[in-house]
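Each value in this text was obtained by applying a stated rule to the coordinates, not by laboratory testing. Just so we're clear, the structure is a prediction, and the values are computed from it rather than from any experiment. Cβ atoms are built from the backbone, for glycine too; each structure is taken alone.
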Structure I
């Protein structure tokens, strides 16, 4: 499943892919259900961080879930995968690379940015640049007639998200 997911993300050139291990937080219906089923492994709250398996999955071991999660991150945030998923629009490559490397590859840098209260200063322009690029892309799609596969044609309409 992990290999198929990573391959699909790369094949479809998703610029940003993030995922987490399901974490049943105390006080939630999921926590109560897993507790009743005897599937909680412990109550070490420091590990309830979406990066550790704190429950017994039905179809794999907790260790396999953690290994698969870590493998996906290593693969998808490797330079090869990041480059493979780069945008086809050359103008978008620089902000894409900056976001990828800031998002997951530079955790040490995040601590520095947070300590010096520079997170918004660095992150906001990149997010805004990417948001505007996506809006321009959506506007171009809206203007392109599409084939409906049945000999008819239609127009792409944006959901406005």
Structure II
């Protein structure tokens, strides 16, 4: 029984090594594409006000809110399409780097707005930004694999020695 469980576990691990990065890439692409598409329609994205305010602060008021929303929507959709298709991944990683700075900058620039709940709890916008920490982690994994990195098992490392 223990040997059979070990066999099943080893098979699952091999499958995860072979497919988990692609699943992460496609699922992140779907998130970026969906959230980006929402921003093309004024009043539809729950992040619209936060995006407009963040870009306003980052550009010292030079970029109007409607333009900022379309720019962010376009970048997010391009990232999403690249991640889903697996094409132009190096460019997508660079765009992700810029996008993730923009995504997380409200933590520094708009802290009071994000943590204005009872007893300093995060607001809905704050929760929206905090969950983006997962996108940062996923982007780091994808970036590592674009340069040739890959998942391996300990047995692969042991056999290579």
Item checked: Value -15000, calculated as helix-only ellipticity at 222 nm (-39500 (n - 2.57) for each DSSP H run of 4 or more, over all residues; to 500), assigned to which of I, II -> I
Item checked: Given 3.6 for distance in nm of label points 7 Å out along Cα→Cβ at positions 16 and 120, calculated: source structure among I, II -> II
Checklist line | Read-out Cα Rg over 2.2 N^0.38 Å, for residues 72-127 alone, computed value 1.46, structure in I, II | finding: II
Margin query: Among I, II, considering only FRET efficiency 1/(1 + (r/R0)^6) of positions 56 and 112 (r between Cβ atoms, R0 = 30 Å, to 0.05), which has the greatest calculated value?
Written below: II
Next item on the list: Figure out for me which of the structures I, II the number 9, 25, 28, 24, 12, 2 belongs to, where P(r) over Cα pairs in 10 Å bins from 0, in percent was derived from the coordinates.
Entry: I
Next item on the list: Could you figure out which one of I, II the value 12.4 for mean count of other Cβ atoms within 10 Å over residues 32-39 was computed from?
Entry: I
Check: For relative contact order in percent (Cα under 8 Å, 6 or more apart), which of the structures I, II scores highest?
Finding: II
